[in-house]
1. Given -23000 as the derived value for helix-only ellipticity at 222 nm (-39500 (n - 2.57) for each DSSP H run of 4 or more, over all residues; to 500), which of the supplied structures 1, 2, 3 does it correspond to?
2. For the read-out distance in nm of label points 7 Å out along Cα→Cβ at positions 55 and 79, a value of 4.6 was computed from one structure; give its label from 1, 2, 3.
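Taken together, the values in this text are just the output of simple stated rules run on the coordinates, not laboratory data. Please read these numbers as outputs of a predicted model, since none were measured by experiment. Cβ atoms are built from the backbone, for glycine too; each structure is taken alone.
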Structure 1
Amino acid sequence: MKVKSELVVSRIIEGYGFEGFETRKTREGEDFKVYVTVWTKDKVTIGDSVEVTGDLTAKVDSYTGKDNQPKTKVSLNINDPVVKTAEAPF
């Protein structure tokens, strides 16, 4: 599925891409962050605001948490992205 998302870069994955987030609101009006990994060779910097268009995939991962209990999470990824950085106003 093709998606278009505005993300803030939160982590660089050297040689592979970056992780970014967008802030959304719950029904109760509380903010929460949705993290997405973008697989690209494009250079970005932590804190950059970027617009990303590409193929969205989701994968369910299972792992053991710090409390030694089984956990499950959904990893969101954008493949074959087109990344545009925000231009600074002059």
Structure 2
Amino acid sequence: MKVVNAEIEQEEAIVSPVYNPEKKYVWNTDDTFVISGGEFGVILNTLRAILNTPEAAKILLANQANTVVETALARAVENGTVSEAPEGS
């Protein structure tokens, strides 16, 4: 009897999920993640260090240039100067 009761108790136990970095996870856009002040500091200081490099400045400038080109292309499509390429081109 004790063995059966132990097995039943084991089956009824609630198992908490365990994080596995090899799996993919999803969440909703309105879900909240709580981080400590120390964690926030690490993230903030890391981003500042990366964004203050000459390489980052070049990439941010390239992104702005890309936005300008995409906007110009969109305008050209909308005014009929540029048309959609046939499939397979």
Structure 3
Amino acid sequence: MNDPDQQWQKLVAAARRTSPPPVEPKSAPPGFASRIVALRESVIALARVLLWRRWSVTVAILCLVIFVVILTLHRCTESRAPLIETPDLQQPTP
């Protein structure tokens, strides 16, 4: 049987012989920085809109709750005349 270390050594030697050529870094395309800044500004604007929408929904729900509380307090404390008035009963005299 072959020694596994010997196989690994052959594999390492083959990998060292066929090393890829060094890759030169590429420069950014023209106008890349300005597009990134514009994208950043649009993302910030979108975040502001979403924040406004979320808070506006929260404030609308809070206003609705306050309205319902005031309405129930007003209706519960108000004494209204009954729809059908009861007649005055006169007691017969003996």
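1. 3
2. Label of the source structure: 3.
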